[in-house]
1. Of structures I, II, which gives 25.6 when mean count of other Cβ atoms within 10 Å over residues 144-151 is computed from the coordinates?
2. If mean count of other Cβ atoms within 10 Å over residues 104-111 comes out at 25.2 when worked out from the coordinates, which of I, II was used?
3. Quick check: 18 is what I get for relative contact order in percent (Cα under 8 Å, 6 or more apart), calculated from one of I, II. Which structure matches?
4. Using the calculated result -24500 for helix-only ellipticity at 222 nm (-39500 (n - 2.57) for each DSSP H run of 4 or more, over all residues; to 500), pick out the matching structure from I, II.
5. Once mean count of other Cβ atoms within 10 Å over residues 208-215 is calculated for all of I, II, which comes out largest?
6. Hey, Cα extents along the principal axes in Å derived from one of I, II reads 64, 44, 37; which structure?
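Where a number appears in this text, it was derived from the coordinates with a stated rule and is not lab data. Remember, it's a predicted structure, so these values are computed and weren't measured experimentally. Cβ atoms are built from the backbone, for glycine too; each structure is taken alone.
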Structure I
Amino acid sequence: MHIGIPKEIKNHEYRVGLTPESVAELIASDHTVSIETNAGAGIGANDEAYIAVGANISPDAASIFANADMIVKVKEPLATERKMLREGQILFTYLHLAPDVEQTQDLIKSGAICIAYETVTDDNGALPLLKPMSQVAGRLSVQAGATALEKSHGGRGVLLGGVPGVQPAKVVIIGGGVVGFNAAQMAVGLQADVTILDMSPMTLEKLENHFGASATALYSSKAILAEQVANADLVIGAVLVPGAAAPKLVSRQMLKTMKAGAVLVDVAIDQGGCFETSHATTHQEPTYIIDDIVHYCVANMPGGVARTSTYALNNVTLPHALRIANMGWKKALEADHHLLNGLNVHKGKITCEPVAVAQNLDYTPAKIAIDEL
């Protein structure tokens, strides 16, 4: 199979679909790999590093899309990239389609086979291809929030850990999953006053057992959420409904109860955001202010630490990319129902139910879609 790796073009996105080491694995299995020139520069991998393992260097994205059987990316294809997709071509990347009607329609029209990292599952019901980026984003959310709290960035001028004789910042984390757990680890490490909200008794027990007296784990009722948000210096939105649009948990009205200069970090922004006032921002302009509350809503947070993120991502995506390349997409999906769960769009049909529900579109189960061939 011919695998193509275009350079990421999202604002300040420095990750790359495959590292030189991953490319070497694919080539060792007798596949052809082409990568757009300078696509790996953001992780410190120049063209020579890819040439050394046997990759071909292409001058532009157009040649990658024109010749590859499978496109491997990191972020969702932007409009100019979607125009280059063709019928039957495999797209393997993050898609986050539920809140993105325009992308969904373009992928339907393309006729491509679109497999999304974020809906591939495992035997535990978890999302193994999303997990490493959730770990990165969770940890980054505290760094980003700490910076946004500085007065020069519009924040309250509060140090997360405080100093002797001065109270630490109150950090409220909505959601105790992978993002929330990693955010809590960082905030606790900085000696902030940390509260984690979740609705799962099992998750709350896990958090309590892990953090002990270092953090407070509370059941997230509407009243508790409102109370905690009102008293917070930093609120981190870490909720996830797999494949679906994020629920809006913090309303515009709740902002009026918060302290001026408090910070919201919306890690759920890829799925539309969990704050009513959220809209996607970029690493170039990461924050904006509404009702005196600083919002940080960067939609590709892990891109800011591109090398760490790319290697962490490849650790989990490479085995699937190899399986698709070795077996062909149809046999690979038939053999692995977890990978089949990653199929979001198949030759003009929506095969991910949460996406179909979010956009009021017809839904075709993935197994039925591929069996129709």
Structure II
Amino acid sequence: MKSKFYILPVIIISQFFCTSLWFAGNAVIDDLASQFNVEFNILGYLLSFVQFGFIVGTLTFALLTLADRFSPSRIFMICAFLGGLSNLSLLIPDITVFNLLTARFGTGFFLAGIYPIGMKIASDYYKDGLGKALGYLVGALVLGTAFPHLINQFSWSSDYKAVIISTSILAFVGGLAMWFLVPDGPYRKLVSKLQLGIVTQLFNIPSFKKAAFGYFGHMWELYAFWGFIPIILKTYSRLQSVQLQVSFWSFIIIGVGFISCILGGLISLKTGSRKVAYNSLLISGIFCIASPLLFLLPPELFLIALCTWGMLVISDSPQFSTMVAAAVPPELRGTALTIINCIGFAITIISIQLLSFLTGKLDNTMLYVFLSIGPILGIYTLRK
């Protein structure tokens, strides 16, 4: 069954608009942090509270099998609106640290109804070539994640509020577009009742377990790398006494992953998803191990290396999701994708907090070697 030509573009654009909420707080971290006199690393907490909210959200969605029991387009729209409102709450006058972190938690919680639900909607429309479709979709997540850095770099206003307002408006538009233009897909199979034992059932499927553990290794590296890109750039600038546009290059290094997601999806049509995922994880793991050497490179080579790492760190993500979707019965795809996101993002909190803890205790050029733990374990899982 062939879907209407505009379905995939609308899913991609909606996903892009709504996931711009993810790093909105981090793109303006200096402006937010300047309001508070705190003794802890607020960057690590801002990152982790979004992830923590996402984990609680995905766990709730998975245990209640919401994506497989109710219209995913409606869930997407509701969560886009509530996520946008949580993001806007960062602009409350005289906001406290507690309310700031609560706002980021709320944004993360409602992103659980956007990112995995968007993949679920795509899987309801594209039975064949799902790896290609999800390549575009995760590419949209990559651009959405990077976009606040671009807004911050080229803001029409020097006020950081422009980033927050812009990303919330985009989320509202994306939610409405999904609801009005993307009805439930032809391959959607409804689950009529609550299935609380679903997680155990899924991990009893060998191919699901293998894809899931590969994905977990990938997630250990991904968000810690993304979140610390501004720190990597500032560290290099200090060591080499060069001036880099941190927001601009953060956007480029994250955003270039959009290209690799699409290329990986196209390559997967010929080679299969496992091969793309394995090779991406292997090479990005090598970058982790070699990361201290990057700080010795001249600026041009340093930026090229980071862009290459930015491509490889994400190109395996849509292929892992494709492997997960292919491993489970159609009526459980939404829940399967949600639960691996839940566990995967729980892992990101550990790696982000590890890097935050080690900042200042170790030479900052050595921090990113610890990100290789995930790729090594993921490659071991996928070796056969």
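1. Label of the source structure: II.
2. II
3. The correct label is I.
4. II
5. Greatest value across I, II: structure II.
6. Matching structure: I.
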